[in-house]
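Laboratory data are not the source of any read-out in this text; all were calculated from the coordinates shown. Keep in mind that this is a model prediction, so the values were computed, not measured. Cβ atoms are built from the backbone, for glycine too; each structure is taken alone.
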Structure P
Amino acid sequence: MDVNLAAVAIYTPLSLEDADRITRSHSLGGALEVTGILAGSVNSNYFVTSESRQVFVRIYEEQDVEGVRFEWALLTHLREAGLPVPERVSGAEAGAVRVDGKPTAVFELVGGHEVCQKMVNPSRAHAVGAVMARTHVAVGSFGLSGEGRFGRADVRRRLEGIAKLGRPELSEAVATLEASLDHVDAKWPETLPSGVIHGDLFRDNVRWVDDADPSKIACVLDWESAEPEAFVYDLAVSILAWCYGDRLERDCLDAMVAGYESVRPMGDAERAALPLALQAAAARFTVTRITDFHLRESGDQVKKDWRRFYERLLAVQRL
């Protein structure tokens with residue numbers, strides 16, 4: 001069967017021959033069909049149908065062996081702690097099976113469904129906050145820390161690269177982002193409770209069991225960007241991702257914080273740092289959406305408009 005790449009921007013194509021190497025190395029039999037997934041901004045993702053079953057295959061575009069091993073170890077740790085995270089298909093060691101020199105991974109398909117912004121309500125926000133807090137508690141016994149790629153220093157380097165381009169449509173935003181990062185760096189408390197965070201818990205990374213009970217999460221996806229950071233920053237990312245439609249929805253924000261604190265109460269320093277964390281998160285995703293989408297020729301890949309998070313940055317600055 002042919003490889004189906006219709007309407008998909010793929011950084012690294014996955015041929016049927018390469019898919020066959022991957023499925024056989026994971027005892028799944030031969031590969032029958034490859035379908036590119038129209039999602040994501042970092043990796044190349046595919047559904048692969050084998051003689052055994054359909055699985056999810058990732059080609060890591062930015063991570064090498066150590067980063068891949070870290071994600072796999074984290075997922076194992078979280079699953080053992082009872083968290084709803086993807087299950088990796090056992091087989092080849094990290095980096096052993098590569099496509100175009102890049103490491104790969106195979107995961108079982110997950111159930112549930114994604115929700116749109118209109119389906120976000122306080123009950124779902126509460127559930128997201130609670131599952132995030134469960135992960136923060138669980139990583140307390142995780143022995144690895146990993147290396148982050150999206151810390152404030154990394155974001156600032158990206159922003160410096162944007163500024164050097166002198167793009168007129170970005171000049172105002174660049175100045176605002178620089179000032180915001182300066183403010184956050186000057187005020188950021190260095191002793192906040194920290195650990196490995198998800199860092200990207202958006203709506204498309206959470207699957208729900210059903211709509212009848214909007215509090216049941218089937219799976220939390222996409223841990224490849226997990227990194228050490230303050231827990232309150234992780235919460236801020238999700239507040240901006242889930243609790244902001246055309247404006248910041250205070251009822252959902254309050255519900256998410258309440259859900260979080262139902263599992264892991266925050267200290268006074270964390271609560272005080274939340275406005276700073278919201279600025280840091282809004283700046284981070286504004287910058288990365290400029291570099292990963294606005295400045296990148298990506299064919300038919302789904303575009304994520306940087307101005308949506310720039311609006312969030314301006315909104316939280318007004319709080």
Structure Q
Amino acid sequence: MTESKDNLEIDAVISWVDGKDPKHKEKLKRCIGNEKRGSIPGAHNTRFDSVNEIKYCVLSILKFAPFVKKIFIITDNQNPNLNNDIKKFFPNKLDSISVVDHKEIFEGYEQFLPTFNARTIETFMWRIKGLSNKFVYFNDDFFIVKPMKPEDWFLNDRPVMRGVWKPRPSFIIFYKNIVKFIKRIYLRKKEVHLKPTFKTSLWWAASKLGFKWKYFKINHTPHPLDRERIEDFFKKNKNIFLNNAMHKFRYYTQFNPVTLYNHIEIKSGNRQFKPYDEVYLKPVNRGANYIDRKIKEFNKDNIKYICAQSLDLAPQNDREKLLNWLENLLSN
């Protein structure tokens with residue numbers, strides 16, 4: 001039986017960073033040291049720069065998922081300064097927004113700070129104080145574009161998982177091992193840092209739960225999660241979390257935490273799967289009318305979410321066209 005929305009408390013969690021903040025830049029510079037920024041996985045500018053996507057992410061939750069109780073924005077001693085936008089569109093929701101510092105979720109594990117790694121942050125995001133047992137995780141470039149219901153995210157008190165089953169990425173792993181071997185032998189490197197991939201990060205998560213030949217592949221959509229189930233797994237398998245959180249930048253064998261949490265659900269019997277219901281766009285080096293074509297896709301009845309990556313690298317005209325479309329959608 002589906003839990004009624006009157007009894008179900010759902011929060012939202014968003015990870016966010018202002019890469020143009022001078023203090024953040026200096027902190028990042030100290031951690032990089034003498035290495036070239038471009039050679040460090042996950043350290044390039046576009047992972048930190050933004051065009052105020054967080055504004056549209058938050059407003060889309062307030063407009064299309066008004067049942068969400070609180071929205072927590074995880075930051076590193078920063079503030080997105082959204083008060084004026086929230087006052088303009090949703091003045092009665094101002095108190096529902098909380099900014100959470102990294103120090104809160106890493107309390108007791110401060111040795112992992114500072115971190116510039118989303119996977120490290122996602123490993124501990126469930127430790128936000130006051131977070132509901134049911135919460136939905138967003139990147140700041142995820143936007144809801146259609147009205148949502150609690151049962152879109154939680155059914156029978158369990159998360160609804162969006163994705164598809166995929167086979168173990170054996171070829172990628174084999175190829176990476178060959179690259180590692182060659183670099184060690186011919187370049188005489190004792191420590192070889194392989195470039196992380198999205199698929200392998202998902203597979204490492206599934207393998208932690210004993211999956212041998214397939215994994216449940218997520219995509220760039222909001223992810224409903226069960227805080228209590230994650231915490232219980234953490235207490236029984238603390239080293240899995242600590243080993244994942246030790247990397248300040250992305251690391252080849254680091255797993256995708258959201259995928260780990262999904263596979264915890266699957267191992268416990270959850271079989272509530274749905275399609276992605278999303279449109280992904282990355283308007284960088286695209287042809288003419290790319291944004292127009294994507295906007296047509298947004299308007300399809302089955303599309304609930306969009307993810308717009310690397311808007312900071314998009315041509316100004318494309319960026320303005322997309323943001324104007326979002327502005328109109330959220331203000332009507």
Comparison of P, Q - label where relative contact order in percent (Cα under 8 Å, 6 or more apart) is highest: Q
Which of P, Q leads on distance in nm of label points 7 Å out along Cα→Cβ at positions 51 and 283, largest value: P
Cα extents along the principal axes in Å from the coordinates reads 61, 48, 40; which among P, Q: Q
Structure responsible for -13500, with helix-only ellipticity at 222 nm (-39500 (n - 2.57) for each DSSP H run of 4 or more, over all residues; to 500) calculated and labels P, Q on offer: P
